[in-house]
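Coordinate-derived values only; no laboratory data. Since this is a predicted model, take the numbers as computed values, not measurements. Cβ atoms are built from the backbone, for glycine too; each structure is taken alone.
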Structure P
Amino acid sequence: MIEFFTEKAISRLFKRSLSRASRVDIIPPTPAPSRSGLAICAIMRNEERHIGDWLRFHAAAGVSDFYLYDNLSTDGTVQEAQNVPAVRTTILPWKLSTTANKPRIIIPQQIMAYCHAICTFGSAYRWMAFIDIDELLVPRHDQDILQALERLNAYSNISLPWVMYGSSGHDTPPEEAAPFAYVERSPRQEGPLLNFKCIVDPSKVSQVSVHKFQTSDMGANSFNDTGTVANYKNRANEEFLSTRNIQLNHYYTRSRLELEAKMSKGAVSGVDRSKRQDAIRTKVSVIEENPIADKAAVDFLNRKGIYSSGDLRRFVRKPSMRDLQ
């Protein structure tokens, strides 16, 4: 019997035959003799409401350089990012659909952005962090992230577990910046709520993924923020899940209206839309189950003399020694 397929059906069959690369090997950059500091790399799309606060928060936390890969934003995201004073923000248009032929495999554009950032810009920095615009690196006790990283200077690969924040009762986007608006999070770091983002020494990165990196001196091992080491297969162990010095706040839902928008759009990773929506619903149900108060980001800002969203939006980073070189 001869079967006939529509063009759409053939396209679906072709896509199902493709695998997705979960990691990519690279040759790391040679470190510059004067390298120093921490840069953040992120991929963004339509984050006009949040990008300015996100940049200012991390500028207050000691970050001076940002590499933002813009995935076809249609709002004022790029303009807002460019208007934040006293930070070095490099914005790169980024829409990269890449498929290898032998074997047939999709190379995710987020991983390719990270590879590009490391190889192109990484030689200038001791550290590079790879996070999203709905995530904040929060120093728990120090004046900035660099102070917290000084204790970890012997290492090349730091893993930080998600701390998952919900809507804090906001149905619509609040006027307040995220650290002040969202102060309730899940007490759980397990199951669907557990994943990691990394801060790495770019001169030693040999393999790149979204949630884990390999480095030449540590291989498939990573340290947490207190210097405890684990293989990637064992990062979920309770003794490794530390937020003692650096907390990675993930504002996963934001307001309920923004959550609905998140559900309706595709993922930059290219994951199937229906599967992504099911995963989001699962996470949200756990996050909102029994939330607890956690004002770690507010406490940090208060230590910097920032007591409100207005204070944050007026914040201007002071020049560092790196700026004066």
Structure Q
Amino acid sequence: MDFSLKTGTVWKRAWKYKGRYLLILPAFAATLLFKYYPMYGIILAFKDFKARSGIMGSAWANPWYRHFQVLFKDPQFTSALGNTIIVSVFNITVPTLCCISLALMLNEVRSSAFKRIVQTISYLPHFLSWIVLSGIIFTLFSSSYGIVNNFLASAFDGFKWSALSNPGTFRVLLYASYIWKSVGYGSIIYLAAITGVSPELYEAAIVDGASRWQRVWHITIQGIRSTILLLFILDCANILNSNFDQIFNLIGPSVLSTGDVIETFVYRQGIKQRMYDYATAVGLFKNMVGVALMLIVNLIVKRFGEDGIM
């Protein structure tokens, strides 16, 4: 398809390729409607919103950054911010290492039947919603009817483990359930990247006497390094996104000290307390931090000679 200006005017070219433009029109319209049009609501972060006046009719905050002043003085927000960083850093590092490790181990398996069975079992949880997985977790660890607690009560004379209502163990359950759900599906990306590594490199390494671990470290991991860094950059952009669906379905009042994150904080402020302007300021802060981190990490990666995302 020639998009050069030499072929005629823009409208003539659009008419010439009208069939192809019509194919992308629904996706383009959906992007404008659901991604760009709602962005005008960002101005709520700088207004004293009144529902009767609407977004444009509401008065501007005085000063314009007042909601951000309140934001950093709010102890609930600072607690949610700290929890978000802790949970997100874990979700970026440990599950990624688990995905890479699983991909490397599956790549070394010679039995294709066994490999398919392991892959199917490992990535099956990805296709279950957090509503379903939360129900499974409650069935296992609920203090009143959980299978684990019923077993402990019968084995240790009435002992019960309040995993979902204990602030310390609640975060452990978050970590474990996130790995369980994401590791299988995430390993597919790295397995696909491993298939792009030239088999000739392995053959040359075997001739040179390299052990299996040396081949994995010096060939396989080096061959997928660009993929690892690319996904790491994208994960850094979401460092303040803590998987709202998971936490919202598991969290309770007794574990807010360790389980409350920015997204659940925004839900309480915006939906429950109807502080739409304040909740918008929190969301804008979160997104700006994500963009800044993505650009910074991308710049660092490119300084080390790797391809970034731009």
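Here are some notes:
- Origin of the value 0.75, where FRET efficiency 1/(1 + (r/R0)^6) of positions 40 and 168 (r between Cβ atoms, R0 = 30 Å, to 0.05) was derived from one of P, Q: P
- Ranking P, Q by distance in nm of label points 7 Å out along Cα→Cβ at positions 160 and 296, the structure that comes out highest: Q
- Given -7500 for helix-only ellipticity at 222 nm (-39500 (n - 2.57) for each DSSP H run of 4 or more, over all residues; to 500), calculated: source structure among P, Q: P
- Source structure (of P, Q) for mean count of other Cβ atoms within 10 Å over residues 256-263, computed value 21.0: Q
- Value 4.3, calculated as distance in nm of label points 7 Å out along Cα→Cβ at positions 24 and 216, assigned to which of P, Q: Q
- Given 3.2 for distance in nm of label points 7 Å out along Cα→Cβ at positions 48 and 64, calculated: source structure among P, Q: P
- Here Cα Rg over 2.2 N^0.38 Å, for residues 96-207 alone was derived from just one of the structures P, Q, and that gives 1.32; the source is P.
- With Kirkwood radius over Cα pairs in Å derived as 23.7, matching label from P, Q: Q
- Comparing mean projected area of the Cα convex hull in nm², for residues 32-143 alone across structures P, Q, the highest figure is found for Q.
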